[in-house]
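FYI, it's all coordinate maths here, none of it is from the lab. In this text, all values refer to a predicted model and were calculated from it rather than measured experimentally. Cβ atoms are built from the backbone, for glycine too; each structure is taken alone.
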Structure I
Amino acid sequence: MKITYKRLWKLLIDREMMKKDLYTVVSPAIVAKLGRDENVTTEILVRICTFLQCDLTDIMELVQDRC
């Protein structure tokens, strides 16, 4: 299983926001890590959820690894 942040990008599009809008709560380096579906801390995810007023499941999901 791995984590994907596709839901985060869709949420931003739905709200007519851009990735750079996240720079107010996390660094550009963190946004880049999210774009590559890399691991980030729970603290970062909570900051994003607080900023977007959403739940963790609104910005991420677990998916099966491709074999």
Structure II
Amino acid sequence: MADDTEARLEKLEIDLAHATNTIEDLNTVVVEQGRQIERMTRLLANMTDQVEELMENVLPGHQNEKPPHY
């Protein structure tokens, strides 16, 4: 009986160690993806500003109006 309990406890400890490692790996991935999203958001905002500036230079007085459904 004690051996069975000991084996179960050991298996639980191993499973917990694997789960902890997986959580740490996933956290690393999520943090990196957050950084990538922030970078891409900044790049998109910069590119949007550049396109709007180019449109204004090509078509003076042109308003970049959003369609009515926005």
Structure III
Amino acid sequence: MAQGKRPHAALETWIWVLIYGGLFALILGLATGRASPALGWALAIPGVLLATVGVVLIYVRSRLKDSP
């Protein structure tokens, strides 16, 4: 696709990378928490924050205007 047809493609890519990466870190933190609670929390908390940023970016993307 030409660059002019999808002006927000990079933002959309970052949204899904943040959501899926954050959820992966959360699950990894929950699984690791049984063996090492401190390491589990150290993985889970940033994972939740990353996923939250991704969800907020979905809202931001919905408010952006597409250029004609």
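Can you rank I, II, III by distance in nm of label points 7 Å out along Cα→Cβ at positions 23 and 55 and just name the one with the largest value?
Evaluating distance in nm of label points 7 Å out along Cα→Cβ at positions 23 and 55 on every structure, the highest lands on II.
Have a look at I, II, III and say which one yields 33, 11, 6 for semi-axes √(5λ) of the Cα gyration tensor in Å, as calculated.
III
Where does the value -12000 come from, among I, II, III, when helix-only ellipticity at 222 nm (-39500 (n - 2.57) for each DSSP H run of 4 or more, over all residues; to 500) is the thing being computed?
I
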